[in-house]
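Next up, some structures in structure tokens.
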Structure P
Amino acid sequence: MDFRLEFEPPSIDRKLDLDDNIMLLGSCFTDHMYNYLVASKFNALQNPNGVLFNPVSMAHALMRYIENRHVDQAELFERNGLWNHWDFHSKLSRTDVLETVDLMNRQITGAHHFLKNIQWLILTLGSAFVYELERKQIVANCHKLPSSSFDKRMLGPDEIVELFNQTIGMLKSFNPGINIMFTVSPVRHLRDGFVENNRSKSVLIHAVDRILQSNRDLYYFPSYELIIDDLRDYRFYAEDMVHPNYLATRYVWEKFCVACINGKSREVMKELEQLRNAVQHKALHPDSAEHKKFLDKFKTITQSLSKRFPRMDLEAEIEHFS
């Protein structure tokens, strides 16, 4: 007797390879996918501006990276002893204004050079709601200012489609070899309200579908659908009942591997998982001959992997087994 319907995401035709460079932008769900990719030794960069939730802030960040357009000190504002920028998450805010400018500009320059050479850009849209200042400037982060400082509204699908069609054109001119994947975050923005959260996600899904129909080399991975329609259970959420827990993110990652990563890379990832398990192994008798044999075995395996994949950074693992 079946108690749930399992959903198998369709396999994409151009799959990720371990040699690919990958940039990830978007909501906090991006952190989970980034961590899984890095653990599997993909060369990845995530959220140079910090977490971004709405499509407008994501598009504006990408345009800034393409143009390598640096932050000017006049763009920052001070609040509670920290210097902030409306396009950046508060984790990049600092008490010294020059340090803040320097940090943000280093992030932009790094993103500019990385974006030029990536094979994949993965965009995770979080919410269609935006917060605007009086001059209609949409902010990426409210920096704990009172809600009365902003006008809150929901983007329409047409706005999102028009903005991303323009951004995608710029991206392909900047990096002709780029592949772009969209996904919608399964994190539930319940502060907006239950009904409003579902409307917001619907706008994002509808807009992405239209973007995919009008552009080539674009893909969609159903992160949102896997958790909302496949798992469908609060036991796959953290205690706040908003963020997917480890089991849920691991499930999404496993589905992503099958649908979006090529077979050769997945075989190597199995070897890497053995190494990670070996690194985490806690020896009861670390000075024993048996444990030394264990270390020698995995040092040899790691060195062999390093020779087969020179680009892969395995120095920490080799040092551990030494």
Structure Q
Amino acid sequence: MNRYRLTFILFFAFTFTFAQTDSAAYFLQKGLEEKQAGRKMEVWKNLEKAYKYAPENKQVVTELAAILLDLRKYGQAKEMFQQLEKLGDHSAANYKQLMDLSFSLKQHDEAIHYAGKLKQTDGNAKVSYVIGKANYDKENYGDAIQHLLAAEKEEPDNAEIPYLIGRSYADMFTYKFAIPYYQKAIALAPDKAHWIYELAMISYAVGNNPDALKYMLLAGEKGYRKDNDYNYNLGVAYLNNGKLAEGLEIFSGLLKKRPSDLNILNIVAESYYFSGKYKEAMKYWDDILYYDKENASALYMIGMCYQKMGDKEKGIALCDKAIEMDPSLANLKQKRMMMGM
């Protein structure tokens, strides 16, 4: 009885295994036929069924990985390429797929891991960019710069590489080191408007006003969106380069959209004041007081305008009133007296 039962169990197991193998072969064949016909979804469906019956069949896994990749089902495709690795596929081609998929899926540690595996398998493989970019995305700027510098030698025409080196330095506020890499990136990809805009802002940060204006204008020419922030920074760049008319034209346009923006009103007022146009400056400081009656600084500067225009008594009275509202303005008064203003 026991011998009969054991024979039955072995026969059933053999029959079940044979049925699984037969089913896997059937669906694999169906998938390959659909592949020839160009019906991608049908290929996927049949290969999924084949995989359920034979998850360790290398041909099934290879074909399923390929169709998932073709259908842009990257997460599932990566699982299949990992399955191939488990089945003994340690080829450079397989590790490159795993590196690229991990990179695309922003799985930074795995991208670095598979890049290392690829390099071990193929010493000529170009992996420095992937490792550098993954480290940049992890905010590991030291390692990012190290690998991106190596990537520059591997891929000298890849504009993204010097850009990321520049961004790494910029993110660490080492702006002077960032500038030459931004310039190199823009030389390789001259239509990257947002790179040019970033370079304009970096130039402003290091006090290079001519370059800040040059790159700001160039970014606009290359299609950078001319929203309020862009126009604000462009207006500042004009003023910093002594181009009063151009700067005020920009800010006048902004005030139509943002009439109660106290910061813009103050910039315009100061621009007029320091160019000797005191009546125009007073108008904008008056506007500030309309929106903020307790703005002692605006009142103080109106007093200064009166003094500049020769009405010293009224001007001093207004300045003193402003100091009563905000005693800290007394320091400003003392500083202006020392400067002969």
Structure R
Amino acid sequence: MSDNYHQPVLGGTGPDSQPLGFADQVFFSDGKGNPATPSAANIYNPDPQPGTINLYTKRAQWFNCSDTSQPGIAAITNYLKALPYAVQTMCGTGQYWQAVNVNPAFTPKGLMQTGLVVPPTMQVSIGDVLTDHNIPWKYYGGGFNADGTTSPFNGSYCNICNPFEYKANYPSVVADHMRDVTDLFNDLVDGTLPAVSYVKPDGTIDGHPASSKWTLFEAFAENIIELAQSNKEQWAETAIFVTVDEGGGYYDSGFIQPIDFFGTGPRIPMIAVSPFSTGGHISHIYNEHSSFVKFVERNWKLDTTLSDRSRDNLPNPEQDDDGDNAYVPRNMPAIGDLFDLFDFDCRAENDDQKRG
């Protein structure tokens, strides 16, 4: 278990889910990879309204953090410059970024959406890299099969949770890589899981307080783990990470590391379940959702990062084993790759003893 795993940004479900696929945020573009400017009506202004303390002048969708003359930008930029270590804002010139949840350009089935959406991005995802290396992968989203039908579960699928849905090539990957959670259950039983799987329950069982209960999410995770363990050959080479998108705005007394303009944010749960995870081990290494991208890159020896600016370029933390600074990397900014949650050598030794 990690007790130093964080949501990647100080934001909502959409911006916090994107790093699972991009180790980065998705900027507003022309759909061809070039920065574009949103409508003025959709540009964020967090400065307080006159006569108020915290009522935003305009709560909108996009902000340009490369321009310190824009509302709310200078305060954060100046704070980052004042830190005792160097932090790049990662705010590209003319790039506008999400301030709140915004739907992707495509529906779950790959149809173009109308209205206020994130334009299709050309940014490279870990899915692109896996495909280029012929490594099988799938995203299992609860409610996917019901989307667009007359089923009572229509609308339960979380489209802002699927990072790959923001990609310009999303319609072309649906057939091979997008599935419902019910398909996951079949793949677990049949032993036909791809090498890399993303799993997101639908809104009725994902633990969100507005639509679900935490006990339902726990039961969902438990069912997946038990199905994975029921196939001994499959389980012998499986690792399951259980986490959530973000902390829901609750106060967190733990250290929060600024690594760019966007975050990170408060701590959230992270549990690793695997034959290779060591029971009772609590990791203090600083991680966030981009750490999963780093894990995939290292585990499959991809020898690449997604872009020059994505967080998978950051080094693994150098942290004290104990003491007051056990949670604070000495080489900030830094995030881990989750490998410290596993003991591969110990498992190998145990297997040798069994064979002996």
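Laboratory data are not the source of any read-out in this text; all were calculated from the coordinates shown. All of these numbers come straight from a predicted model, not from anything done at the bench. Cβ atoms are built from the backbone, for glycine too; each structure is taken alone.
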Open item on the list: Taking relative contact order in percent (Cα under 8 Å, 6 or more apart) as the criterion, which structure among P, Q, R has the greatest value?
Closed with: R
- [ ] Output the label of whichever structure in P, Q, R has the greatest value of mean count of other Cβ atoms within 10 Å over residues 52-59.
- [x] P
TODO: Using the calculated result 20.6, 77 for Rg and Dmax of the Cα atoms in Å, pick out the matching structure from P, Q, R.
DONE: R
Open item on the list: I have -14500 for helix-only ellipticity at 222 nm (-39500 (n - 2.57) for each DSSP H run of 4 or more, over all residues; to 500), calculated from one of the structures P, Q, R. Which structure is it?
Closed with: P
- [ ] Identify the structure, out of P, Q, R, from whose coordinates FRET efficiency 1/(1 + (r/R0)^6) of positions 108 and 308 (r between Cβ atoms, R0 = 35 Å, to 0.05) was calculated to give 0.70.
- [x] R
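Kindly point out which one of P, Q, R the value 3.4 was derived from, the read-out being distance in nm of label points 7 Å out along Cα→Cβ at positions 124 and 172.
Q
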Open item on the list: Please compute distance in nm of label points 7 Å out along Cα→Cβ at positions 76 and 300 for structures P, Q, R and give me the label with the greatest value.
Closed with: Q
